[in-house]
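These are the structures in question, set out in turn.
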Structure I
Amino acid sequence: MINDKKLQQTLRDFANDRDWEQFHSPRNLIAALNVEAGELLELFQWESKNHVVDVDDPETRQKIEDEIADVLIYLLRIADKLNVQLEDAALAKIKKNAQKYPVEKSKGKAVKYTEF
């Protein structure tokens with residue numbers, strides 16, 4: 001399990017040591033999160049039936065892990081800035097999704113709950 005509080009403190013210290021807190025508004029962090037998510041997507045952008053990304057290739061794997069880490073880092077910073085308890089928020093959202101997507105209606109279907 002991720003110790004988000006420890007990671008958030010490490011990231012806060014990292015930013016403070018560099019005087020970067022001034023740049024870390026929620027809006028700026030959300031924009032950075034989207035950029036990093038786009039960079040993760042870019043690694044798979046041209047994947048198709050004829051071209052599958054080799055996720056076991058060490059160089060590709062490192063790029064994927066770096067981008068996933070960047071996404072996590074920005075998400076942690078956003079949650080820290082907005083005082084969101086990530087585990088609580090995630091569990092609450094899973095509970096909401098379970099109500100919107102009951103197994104008997106959603107199993108094996110890739111459609112939005114409004115289309116059941």
Structure II
Amino acid sequence: MLKKENRISLNKDFDRTFRSGKSFIGKNLKIKVVDNNLEKTRLGIIISAKVSKKAVVRNKYKRLIREIIKKELANISPNKDLVIVVFKEILDKNSQEIEKELLSGLKKLKVLEKNEN
């Protein structure tokens with residue numbers, strides 16, 4: 001579980017990220033990144049009911065993405081807001097494929113400071 005200080009919860013923060021953030025669009029997810037005025041990196045995850053009608057399934061993928069980000073949090077540049085939008089195609093992927101796409105998207109957006117893989 002990410003700490004509360006590392007989560008985006010306000011609609012105005014999501015809106016600001018969508019309006020002025022840089023984008024990466026992959027096959028399974030979309031990442032938006034924008035600078036914030038805080039010393040922490042914050043994360044927001046959006047999974048529509050169109051992905052799955054079952055909240056259990058949606059929450060499973062939210063937990064998976066949070067764990068990947070939590071593991072890489074030390075390598076992510078500070079002062080960033082990340083919003084990850086999940087597409088329906090993610091249901092066919094395993095955790096390694098999701099992690100690979102998520103990390104490659106963060107690298108393309110130049111959010112990862114150092115490359116361990």
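Read-outs: derived from the displayed coordinates by stated rules, not from any lab. Computed from a prediction, not measured in an experiment: that's the story for all the values here. Cβ atoms are built from the backbone, for glycine too; each structure is taken alone.
When FRET efficiency 1/(1 + (r/R0)^6) of positions 18 and 98 (r between Cβ atoms, R0 = 25 Å, to 0.05) is computed for each of I, II, which one produces 0.70?
Working: I: 0.05; II: 0.70.
Clearly, the read-out refers to II.
Given 31 as the derived value for relative contact order in percent (Cα under 8 Å, 6 or more apart), which of the supplied structures I, II does it correspond to? It was calculated from structure I.
For FRET efficiency 1/(1 + (r/R0)^6) of positions 58 and 82 (r between Cβ atoms, R0 = 35 Å, to 0.05), find whichever of I, II sits highest and give me its label.
Numbers: I: 0.45; II: 1.00.
Structure II gives the largest value of FRET efficiency 1/(1 + (r/R0)^6) of positions 58 and 82 (r between Cβ atoms, R0 = 35 Å, to 0.05) among I, II.
The value 2.5 for distance in nm of label points 7 Å out along Cα→Cβ at positions 66 and 90 was derived from one model only; which of I, II is it? Value 2.5 for distance in nm of label points 7 Å out along Cα→Cβ at positions 66 and 90 corresponds to I out of I, II.
When Rg/Rh (Cα atoms, Kirkwood Rh) is computed for each of I, II, the one that comes out at 0.93 is II.
Given a value of -21000 for helix-only ellipticity at 222 nm (-39500 (n - 2.57) for each DSSP H run of 4 or more, over all residues; to 500), calculated from one of I, II, which structure does it belong to? Mind showing how you got there, number by number?
Details: I: -21000; II: -11500.
Only structure I yields this read-out.
Comparing FRET efficiency 1/(1 + (r/R0)^6) of positions 2 and 42 (r between Cβ atoms, R0 = 25 Å, to 0.05) across structures I, II, the highest value is found for II. Here distance in nm of label points 7 Å out along Cα→Cβ at positions 74 and 106 has been calculated and equals 2.6, so which of I, II was it run on? The read-out was computed on structure I.
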